[in-house]
Structure 1
């Protein structure tokens, strides 16, 4: 049986110290239940150090990715204020192992959101929406892992940056997205790539978090999932995600 506390210490230390680790599944394949237990325990370690839960992130929000990973549902991770990056700030590459970035949308909740819930009810719980980017960082050596490893490692969530919040009366179903590196287009996509309609990601987040006994709370942020493939980061990169009708968000990469 998996030693949840010890595995949580391993992944937490890897993220905190930016150290690559051997995949957990190399010794023993983790069940989905055990993987999420490791994730939860690792986040509790962060909370014990003084960080605060501020929301969740959604992963595998495209049908192609689900098929690739052999699953029929999304995965999710937990966000803390220690992962927040201010719009326009510079991150240090030394704080990560294999950092990549993907363009997203973020939701800000104005009231609790439990389960079951309809798309209309979910939208009614949203205070605002914003252009965003998530920095994902698998802490495993050689970027080698299985699904259980990914979930245990907080669904690879490492950092997130959010642009200006906008009224939710904007139709977000098919907004163009342009992610640039140093002024050059690197990924072009649409919010429609997020489950066909990003609000479906919010509904799924409400379901998954409620099933874990942690229903979404007022004031929390929900990262809807990548709208394009992720791109690797290097020192000197200036990354900007511009979202049609919502504005842009950016950060830089230092040593």
Structure 2
């Protein structure tokens, strides 16, 4: 299957047309949360030209299904500072507010704490073949799925859900057509998948809905491949949490948390 040029095509100032690569597995009229989250991170980053001032924590709140079509982003610094800043961002679909985000940005000092960092854990080798099928009842060309190269070490989209997955992943597409995608934005494209790859319950029988995503960043990726160690925990009261540690060969990159609404369909 031929993939689109990118997740988004620029159509104006801070306006973009979503492509088929953003499509949710459950609603072809809606977007998966990963690409919009990455677009919000991009909007945050565009409020500074200082590369040492990078996102340390990004929380994205999804106010409902994110419609396909023209999206617009905006962002502003709401708490300026020399070493720490708070940035707010918003994403609109056809002028309807669809997502909000807050980001704490922290100034880095190159190699100032390198001597304090533990040696990285050894990660599994990259499998030679990737996932070609997805969730039961979801067609193999559903959009977002084929846009990412998924290489499972443990778990997978097919088979009985276990609540645990370990895998390598990388987006196959740029975030915005005509641009090189920044390392953190690539990471954000896949971070929202922690819930999807580590589901605990059959998706044809249960809802497992995250309406918010928090990514706490230790450092920027050094490579296009991200290793995701993901798990989903359930409470007795119709709630749960999907969480993941994202790494590369140099060590931990970020921590992901997604609170879940869990109920029978």
Structure 3
């Protein structure tokens, strides 16, 4: 129980990677605020946590709204009395070529990604001092040799990496660690894509040295739990690929 006594807030935790992270944090003893736009999904995640003996709170939140982010944080502080871990996972994904992605789709990706991350980090900062941990989510899409179809998505994720590094440098003296992970995991969206594009999916998996896509809880969530624990107390400002060795970060 490496996170016993800690309080965590995970955005986009109703499914996929966010859910896997929330489950893993709870297994390690953290009380988890499970946030997202769809209450039924949040309640389902909380039910899984409760079924394992953990404590969770569902909080409906639209990360594109600053007022909603503040209300979410207020609800967590009222219920749990503090905050130790922030995981910025939720984001709308602007996929497609530059000609295909509309201004509205790109703006939504920006507002739900780097802008929401920027806002939430600043809102939570006063409560994370002296031992708090922030984990943001980016993507190895920004490291692709061929960026065709991924430019807008990668742009939003690379912005999150820059914000992460800045927070690590500026808030490190306050005892706040900020890191970013770049995961490959079987989220519902990726599973759908793999099922509907079997040949392309097989070629994709072949580029992963471990020849598999990660599990949302076992491969991503459990690592995040360790990253937020005292075992990683000197890890700060890092971009960490959780992708079976596919991307070379440099």
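Each reported figure results from applying straightforward, stated rules to the coordinates on display, with no laboratory input. Quick caveat: nothing in here was measured; it's all calculated off a predicted structure. Cβ atoms are built from the backbone, for glycine too; each structure is taken alone.
Assign the value 50, 44, 20, calculated as Cα extents along the principal axes in Å, for residues 21-148 alone, to the correct structure from 1, 2, 3.
2
Determine which structure produced the value 19.8 for mean count of other Cβ atoms within 10 Å over residues 77-84, calculated from the coordinates; the candidates are 1, 2, 3.
The correct label is 1.
Tell me which structure, out of 1, 2, 3, gives -3000 once helix-only ellipticity at 222 nm (-39500 (n - 2.57) for each DSSP H run of 4 or more, over all residues; to 500) is calculated.
Of the options listed, only 2 reproduces it.
If distance in nm of label points 7 Å out along Cα→Cβ at positions 173 and 197 comes out at 1.9 when worked out from the coordinates, which of 1, 2, 3 was used?
2
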